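*Asks:* Just below sit the structures, each encoded as structure tokens.
Please treat every number below as a calculation from the coordinates, not as lab data. Note that this is a predicted model, so its numbers are computed, not measured. Cβ atoms are built from the backbone, for glycine too; each structure is taken alone.
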Structure P
């Protein structure tokens with residue numbers, strides 16, 4: 001009797017937990033590496049910040065999460081769960097429609113416990129190298145270590161990268177910043193507002209910040225809200241997978257590198273979507289491909305798709321760093337994933353609720369909308385979308 005394919009999952013956040021469940025459902029042998037001692041990834045709050053607040057020092061002490069203390073979800077709880085495991089209400093929890101981050105972490109712990117995922121996770125083990133065994137496509141070396149520098153090395157059949165991309169700050173290059181005397185910090189290292197209060201009272205000329213349109217301000221602090229970089233320092237592919245201006249590629253449908261598929265895959269790279277449910281569909285696809293139930297196109301066909309996709313992005317005028325943004329393409333992408341794994345398209349109410357949620361963010365037309373829109377507001381949207389579907 002042949003042994004089931006052994007799959008290494010890197011990271012025990014949303015993507016890692018979701019794919020571990022799907023891989024187990026397909027009868028595969030799963031091990032999850034998590035460098036911290038807790039699950040949840042970026043959803044676990046840590047009051048510490050990086051030793052370099054801007055994040056430019058490569059030797060800095062890095063804190064994985066970018067959560068700030070008061071963060072709440074920007075999607076309603078109806079969209080924060082998985083398709084077959086909704087985000088629940090709990091009597092003693094945060095019952096708001098847009099709950100705080102503590103509620104999301106509680107949900108992830110409940111999910112992991114209910115599906116028996118905790119026993120699959122090696123807490124406190126950081127993956128330091130992933131590389132193909134010479135001459136093999138379905139055999140990978142995974143090296144990991146503990147905080148005490150205990151090293152481990154093993155061979156697996158496939159690797160799924162779920163390490164997230166909200167840790168490495170993406171900071172613009174601005175002439176003169178190295179001489180600016182004020183305090184600089186990236187949003188990755190913002191936690192609480194207290195250190196920034198009562199600072200517009202006294203300013204001096206050497207704190208002037210000028211903008212391209214000719215305007216200027218005097219400032220005590222520059223807070224960079226400029227996003228994050230994709231970074232996989234452990235992954236060695238001899239140049240097959242590269243990162244150029246935040247484009248991870250080439251990736252077929254943002255998941256599989258054609259030359260290494262299906263033995264290497266990435267979960268959770270796309271942005272600007274209903275992230276939990278998009279991630280879940282990616283996980284189902286990867287798991288069924290690895291189990292042999294779903295076939296991928298040929299390497300040549302996948303590469304042709306990637307090249308066509310890149311050309312379309314350029315034609316539409318989007319910069320390279322927006323390669324993995326799904327705004328206005330999320331419905332088609334998720335419905336394609338659903339079809340690949342034999343599921344029906346997502347219900348229309350999910351899309352209506354998502355669009356309603358991002359309108360205030362895109363248009364800036366409504367402040368404090370998260371406190372004004374209760375469950376009755378969302379139930380009306382669900383009802384209207386259901387009637388439209390009929």
Structure Q
């Protein structure tokens with residue numbers, strides 16, 4: 001019995017020591033390798049958020065190497081620490097739409113007729129995130145717009161890599177649109193809102209639906225700092241904010257490749273552009289080009305980078321990344337011009353800023369009405385922490401309220 005007690009104490013102290021080392025490493029890494037821009041209004045919460053995310057990635061990597069679980073399991077567990085929302089003024093229902101779990105939210109107030117519909121697709125690079133992490137945003141959208149909000153619990157990579165997550169979202173969206181009346185929703189007033197990778201899914205789904213004559217037309221798409229292309233990771237924003245947390249340049253590419261392939265890959269070749277065949281580079285140069293970025297966004301520094309020599313082997317590994325369900329910015333013009341009214345939110349201190357700017361230009365060039373909101377002191381995932389007071393930022397609620405105002409005005 002004494003030996004058993006000693007063993008458990010040894011395990012406990014070892015675990016505490018390992019976590020202490022991880023914490024020390026995380027603080028050292030954060031101080032040495034990350035950059036907090038001077039224009040950030042409240043840097044302390046961003047440092048805290050970066051430490052939490054970094055801790056999850058490091059611990060997850062260790063557990064994956066030990067064969068215990070994949071590295072993103074820890075981030076999913078940390079998500080469970082987010083308190084559930086208790087809102088006596090809100091009705092929620094957990095349902096299954098064609099095999100996809102969803103949750104519906106709507107205010108308890110009695111509407112004059114059918115409500116607007118809002119579909120919210122959460123972020124997390126297709127590897128983490130959930131209905132639970134999105135609840136505060138969904139509650140705010142439902143209350144603020146007096147709409148029925150649907151949030152999908154799609155399957156996640158790396159067990160279910162691309163295109164499973166976006167296909168799950170598409171399945172749930174189609175079911176909701178076909179059966180809108182059953183849930184008290186006006187089918188002609190359904191908007192699709194996506195945050196981060198959810199913005200990727202929203203853009204891809206809207207493109208898929210423009211040719212569907214059996215469905216009502218999507219009223220609007222709302223793209224919140226979306227990832228939209230995987231060809232050029234040396235655009236101005238990728239150069240300027242490569243070390244701004246929580247979405248570093250290298251981390252963004254690593255997450256994207258894991259979502260795309262279902263496995264961990266060396267990202268160096270992709271960062272240098274060796275994965276792009278010369279013919280595709282020439283074809284998409286008119287859309288994905290720093291020349292299409294307004295000069296004011298290059299003022300913090302930009303140097304054109306010559307891509308590395310093309311690697312056929314690397315291309316074969318990532319070639320599905322040129323499909324528009326993965327990279328909506330690559331859609332043809334005849335699809336782009338049919339897209340619905342659009343709201344795009346970009347953040348200055350975000351490596352994905354230029355994806356949003358390039359998509360904005362393409363939409364406007366084809367006559368699609370665009371409302372653009374740029375957060376001057378914003379960073380990637382700033383809206384994801386809405387309602388989490390300890391790490392919420394001054395601009396978090398501004399982002400959310402701008403989205404709500406746009407949806408109310410439809």
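*Asks:* Kindly point out which one of P, Q the value 4.1 was derived from, the read-out being distance in nm of label points 7 Å out along Cα→Cβ at positions 62 and 302. Spell out each step's value before the answer.
*Replies:* Details: P: 2.6; Q: 4.1.
Of the structures listed, the value fits Q.
*Asks:* While we're looking at this one, here's another question. For Kirkwood radius over Cα pairs in Å, which of P, Q scores largest? Don't jump to the answer; show the numbers that get you there.
*Replies:* Details: P: 22.8; Q: 22.1.
Looking at the calculated values, the largest one is P.
*Asks:* A value of -8500 was computed for helix-only ellipticity at 222 nm (-39500 (n - 2.57) for each DSSP H run of 4 or more, over all residues; to 500); which of P, Q is the source structure?
*Replies:* Numbers: P: -8500; Q: -13000.
So the calculation was done on P.
*Asks:* When FRET efficiency 1/(1 + (r/R0)^6) of positions 86 and 254 (r between Cβ atoms, R0 = 25 Å, to 0.05) is calculated for each of the structures P, Q, which structure yields the highest value? Intermediate values should be presented prior to the final figure.
*Replies:* Working: P: 0.50; Q: 0.10.
Of structures P, Q, the maximum of FRET efficiency 1/(1 + (r/R0)^6) of positions 86 and 254 (r between Cβ atoms, R0 = 25 Å, to 0.05) occurs in P.
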